[in-house]
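Before anything else, here is the set of structures, which you'll find just below.
Values in this text are rule-based calculations from the coordinates and carry no lab data. All of these numbers come straight from a predicted model, not from anything done at the bench. Cβ atoms are built from the backbone, for glycine too; each structure is taken alone.
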Structure 1
Amino acid sequence: MPTVIHGGGPVHFERAGSGPGLVMVHGTGGDAVTNYAHLVPRLADVRTVITPDYAGSGETFDPGGDLTLDLLIDQVAATFPEDG
């Protein structure tokens, strides 16, 4: 699983396929690998699928304190490719 460092620790994500981007975010208490394992291979035929783990989920670090929407948005955005 690829990793970017953001907010003081690793943010893990999967990226698969090619084509227009599609970001799939999981709910609380889950992780991207478990939630989307059955969908990513199908969608990757026509999309670049990015599935990040939220803070404290899966293999992404838990920064402690409150998990705010701004933190989650920033972590997801950090997984986007720099070239768009």
Structure 2
Amino acid sequence: MLAAAVIQPGAIIGDAVIVNTGAIIEHDCTVGSGTHVASGAILSGGCSVGTHCMIGAGAVVLHGAEVPNETLVASLTRYPARQ
């Protein structure tokens, strides 16, 4: 786990999980082995993330959602075009 990452009580984290800076894993979440939770990602309370997943930077997994094994969850953040 890196600096400023937050893992709330009741969360279950598998083996070899990477939780990057600024990521938040809320109460009662389950994160499967080999998953990468990138910077700024939020796993809302009670969600379940399978094994070998990638939760992208800034992505949000909603309360109670179930992410299957080997799934990529990407952020929908848009950046303005160059001027």
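Taking relative contact order in percent (Cα under 8 Å, 6 or more apart) as the criterion, which structure among 1, 2 has the greatest value? Once relative contact order in percent (Cα under 8 Å, 6 or more apart) is tallied for 1, 2, the winner is 1. Taking 1.2 as the value of distance in nm of label points 7 Å out along Cα→Cβ at positions 14 and 70 derived from one of the structures shown (1, 2), identify that structure. It was calculated from structure 2. State the single structure among 1, 2 that was used to calculate mean count of other Cβ atoms within 10 Å over residues 30-37, giving 17.0. For mean count of other Cβ atoms within 10 Å over residues 30-37, the value 17.0 is produced by structure 1. A value of 12.3, 39 was computed for Rg and Dmax of the Cα atoms in Å; which of 1, 2 is the source structure? The read-out was computed on structure 1. Here helix-only ellipticity at 222 nm (-39500 (n - 2.57) for each DSSP H run of 4 or more, over all residues; to 500) was derived from just one of the structures 1, 2, and that gives 0; the source is 2.
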